[in-house]
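Take a look at these structures.
No lab work stands behind these numbers, since they all come straight from the coordinates. Remember, predicted model here, so these are calculated numbers, not experimental data. Cβ atoms are built from the backbone, for glycine too; each structure is taken alone.
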Structure P
Amino acid sequence: MSGIIYIITTGDESYVGSTNDFRNRINKHKSNIYNKNSENYNINLYKKIRENNGQYEINIYEDNLSLNKKELCIYEEEVRLLLGATLNSIRAYRTKEQILQQDRDSKTKHKAVRQERSAVPTKCECGCFVRRGDIARHKRTAKHIKRMISQEQNETVKHLQMSDAE
């Protein structure tokens, strides 16, 4: 099978794709444009085509490529970057270093979000305000235990007073 790199243009934006079965791939693109049940219906490319009243153009950038799937994806990514295609939702190929860097960036971002969330003051059942991330540790402290015992005693006294009033 020979590989093909193709470009879909709508308005002033473009998408770069690659395939070994051009006719089937184009039919999938056409189906995804208007098929609301497709999981790809809301991808940028198809949204943009619908915004442009269904107007788009498909051109073959290069065909008869004797490349395996990985090589074809690498070449597609090079063409995407070269042409500045903005409608691709994901990269066709990432190096191991790019994958590792993205993982590090993601972990750093999520760590910051977790730290921010855990710093939010939360009112404990004993009445103290404690950082959300420290609530479990707080519940093991003598202060918390004393306050809870005191609350239980106060509730018992109130209950007894209510019983006596009846």
Structure Q
Amino acid sequence: MATIHFNQITMSTPEHFVAALTDFGPGHSEVFGNSAERYLKVHDQGVDWADVTEGSRGIWERLEYCWLDPNRVVVTTIDSNVWGGHSGHAYTFTRRPEGMTEIDYVVVREGKNVTGRVLALILGTVGKGLLRTAFENAVTAIEARHGNTSAFRRADGHDGVGQGTTSGFTS
């Protein structure tokens, strides 16, 4: 199982980020590159939750999004061709005094089969950079939607990658 943590500062508000995360219409893949349009299917959606299938490059997962808390979005994998167990994503937004937002993003990848276990091992080691780039690209795209740009990225002054825990997924 791989647990990967990223922390980044953005000019976007938590509302901007939550709106982008939960907009499953056309253009979703332009913001979130690992979510190809051909895999995207909304099964059901309410005011503060959604049941959505997303994926790319032969990997798909059915996800339960919960954004009941306006400063946190929890995305739990409920089915997938490679991910199982505690797999999912958690985004926590903290408003900073200077008007910026700190995003704490945790990804957990637990393989449910051989392919998933190998991919989790890769993502937990040499593949972290791919996830980091995808996350940074999403932040940049959301900033661009709202005319915001930010030169300072990582809140903690280092590479933003470390070990976390799956306990952060409780909604």
When FRET efficiency 1/(1 + (r/R0)^6) of positions 40 and 144 (r between Cβ atoms, R0 = 35 Å, to 0.05) is calculated for structures P, Q, the one with the largest value is Q
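For distance in nm of label points 7 Å out along Cα→Cβ at positions 56 and 136, which structure out of P, Q has the highest calculated value? Don't skip to the end; give the middle numbers.
Details: P: 4.8; Q: 1.6.
Across P, Q, distance in nm of label points 7 Å out along Cα→Cβ at positions 56 and 136 peaks for P.
Quick check on the output: 0.35 is FRET efficiency 1/(1 + (r/R0)^6) of positions 48 and 112 (r between Cβ atoms, R0 = 25 Å, to 0.05), derived from one of P, Q. Which one produced it? It would help to have the intermediate numbers written out before the result.
Working: P: 0.15; Q: 0.35.
Here the read-out was taken from Q.
Computing relative contact order in percent (Cα under 8 Å, 6 or more apart) for each of P, Q, which one ends up highest? List each step's numbers first, then the result.
Details: P: 20; Q: 32.
Max of relative contact order in percent (Cα under 8 Å, 6 or more apart): Q.
Among the shown structures P, Q, from which was the value 1, 9, 17, 23, 23, 16, 8, 2, 0, 0 of P(r) over Cα pairs in 5 Å bins from 0, in percent calculated?
Numbers: P: 1, 7, 11, 11, 10, 8, 7, 5, 4, 5, 5, 5, 5, 5, 4, 3, 2, 1, 0, 0; Q: 1, 9, 17, 23, 23, 16, 8, 2, 0, 0.
That value comes from structure Q.
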Given a value of 1.0 for distance in nm of label points 7 Å out along Cα→Cβ at positions 24 and 72, calculated from one of P, Q, which structure does it belong to? P
Quick check on the output: -17000 is helix-only ellipticity at 222 nm (-39500 (n - 2.57) for each DSSP H run of 4 or more, over all residues; to 500), derived from one of P, Q. Which one produced it? P
